[in-house]
Structure P
Amino acid sequence: MAGEMTLNPDIVIRTLTMATLVGLLFSAGLRLTWTEIARSLGQNRLGWILPVNFVLVPVLTFLLARLFRVSTDTAAGMVLLAAAPFAPVVPTFTRLAKGDLALASALTGLFPFLSAFVTPLVCELSLRPLLKTSSLHFDIVSIFEVLVSTITLPLAAGVLLRHRAPTLARRLLKPLETLAEGLGTVALIFVVVVEFQIICSIGGKALLAMALASELAFLAGYMVSGPAPPARVVVALGTANRNIALALLVAVASFPGTPIVAMVVANGLLLILLGLVHVGWWRFFVSARNHVTAGDE
C-alpha cells in the first residue's frame, strides 16, 4: 500500500545493538569499583594482554583471511570481530569454567572502555587494505563517537552509581543484566533471520579460517596471562571470544546494506560455539585435574 512505512533492518539492528551495549556496560559498571579493577588487573600481565588482543589477534585474523583467500566481505567481518575483544559473555563462561570471576568482570569492563578508543583505529588500519578497491566508506570519527556514547559513558555511569548508591546498584543489577542480555539475543536472532541466506553461503573455508584464528587467540591469551590457572582461563576465553555486539555496531554503522553484517554474525556464532567447547574442556578436564592434584598434596 502507498504510504506504508518500510522497516529498515539496519536501523533495527543498530538500535538493538546500541541498547544491548549500553545495558551490558552499565551493568558491568554496577559490578565494579575502581579499586577492584586496579587490584585484579595489577595481578596480571596487562602490558602483554592488551597488545595481544588489539594487535596480535587482528593481525593473525587478517593474515588467515588472506591465506585462505576468503571473500572481501567475509574477511571484513572477520577483521571487525578481531578488533572487538572480550565479549560480554566472558564472565558467564568464566563462571562455568570455574575461573577467576573477579578478573573476568574487571577485564570485561575494561576492554570495551578501551575499545571505544582503539577499535576504530584498528578497524581503519585493517580494513583499508581489504577494501581499497571498494566504494565502502569507513567513518572512524562517527564510530568513535558512537562507541564512547554506548561503551565509555554507560560503564563510567555504572561505576559511579555503584560508588554513590551501592544499594540501588545491587537492586538494578540483575534486572538490567537480564534485559540487556535479552536485547542482545533478540538482535542476534533478528540478524540471523534477515541475513539467513547470506550466512548460509559463507562456506567451510571461511569458517575454518575463523576457527583457526579463535584457537590461536585462545592459546595466545593463555600464554600471556598470569601464572594462576583461574586467571589464565579468563584471559584465554576473553581473547578467543570477540564482542559480537560491538563488531555488529561498527558493521551496521559503516557498511549498511552489505553482506559484511551477515559475515560478522556467522563468524560470531562460530566463536560462541568454540567458546562453549573451551569452557567444557577446561571445566571437565583441566579444572578436574587441578582439583585432584591439589587434593593429593
Structure Q
Amino acid sequence: MYLSIIIVNYNTKELTLKCLRSVFASQINFEYEVFVVDNASKDDSVEVLKKAYPQVSVISAKKNFGFAGGNNIALRQAQGKYVLLLNSDSEVQSNTLETSVKYMEEHPQVGAMSCKVLLPDGSLDKACRRKFPNPWNSFLRLFGLRKFSNYNFSNNENLETEVDAVAGAFMLVRKEVIDKIGLLDEEFFMYGEDLDWCWRIKEAGYKIMYVPETFITHFKYGSSRLVPFKMIRAAHNAMKIFYRKHYAKKYDWLFNQFVYLGINLRMLLVLVINLFRNKKSVH
C-alpha cells in the first residue's frame, strides 16, 4: 500500500462527492486506500457516500471530533507508506497524486510536502507555503498589518521551496515520520493542528517542501461568507495553544499575558464585525 488518503466530512457531502470524484479520476500507478471520516454530520452524508463510493472506508464518528480528531481516527488505520490529508472542499488534478508520491519517493529527507493550492479564482492559497508564526508577525497579522509581516513567502509561486509549514488542505506525510512524532494534537479542534504537526516534523529533522509541479483547487469560504462563532473561537484558541506549546517558555509571564490578551481582543473584534455583517445581511 503506497498511499492512504484521508478526508474529513462534516455536513459537506456534495463537496466530498466532488473531491472523491477527482481522486478516483486520477492517473495512479500504485495501490492506495481512501478513508472518509464523518464527524457526526446532521445530514445523510454517511449513507450517500457509502452508496456512491463503496470502495471507500467511510467511518462514522459518534461526535464531531474536529479536524485533528477526525483525521486521527483514520490515521490509526492507515496502511500506506504515505498519508495524504485532503480537505473535503478540494479537487485534485489527474496527475496530482502520482506526481506528489513520486516526489516523496525521490526525496527521502522530506517528511511532508504540499503541491500548489489554488483558490477558485486561480490565485494561490497562501497557507500552502508558510513560515512559522512568531510573536511579532502574529501581532502584525492580528491587527490588520499583515503586509508588514513576513509570515508568507513572497518568492515566485512556481518555484520549489523549502518551507516551515504547509496546510492541511493538502498535506502529504511520510508514514514513518508519523510513527516517530505521533498523531495530530487533538487539543486543536480546528486550525493550527497542521502548523503544530509541521513544527514537530521539522524538530524530528525532516524537510517540508512546497512543490508546484501540480496543483489542487481549494474551494474555501470567501471573505463575504459569514463565519460561525464556533469557528472564530476555534481559530483564536488555536493561536493560543500553538503559542503556549512552542513559544511561551521563551518569554516571561507578563509578556505571555499580553500575547493572550491580544489574541482575545482580536477575537472580540472579529466577532463584533461578524455580528454587524450578520445584521446588515438580514436587513
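Odds and ends about this structure:
- Structure responsible for 20.5, with mean count of other Cβ atoms within 10 Å over residues 87-94 calculated and labels P, Q on offer: Q
- Structure responsible for 71, 47, 31, with Cα extents along the principal axes in Å calculated and labels P, Q on offer: P
- If relative contact order in percent (Cα under 8 Å, 6 or more apart) is computed and equals 35, the structure in P, Q: P
- A value of 0.30 for FRET efficiency 1/(1 + (r/R0)^6) of positions 23 and 55 (r between Cβ atoms, R0 = 25 Å, to 0.05), calculated from one of P, Q, originates in structure P.
- Comparison across structures P, Q (criterion: mean count of other Cβ atoms within 10 Å over residues 63-70) gives the highest value for Q.
- Which of P, Q yields -25000 [helix-only ellipticity at 222 nm (-39500 (n - 2.57) for each DSSP H run of 4 or more, over all residues; to 500), calculated]: P
- Test item: distance in nm of label points 7 Å out along Cα→Cβ at positions 119 and 175 calculated as 3.6, pick one of P, Q: Q
Read-outs throughout are calculated quantities, based only on the coordinates presented, and are distinct from any laboratory measurement. Here the structure is a predicted model, which means the values were calculated and not measured. Cβ atoms are built from the backbone, for glycine too; each structure is taken alone.
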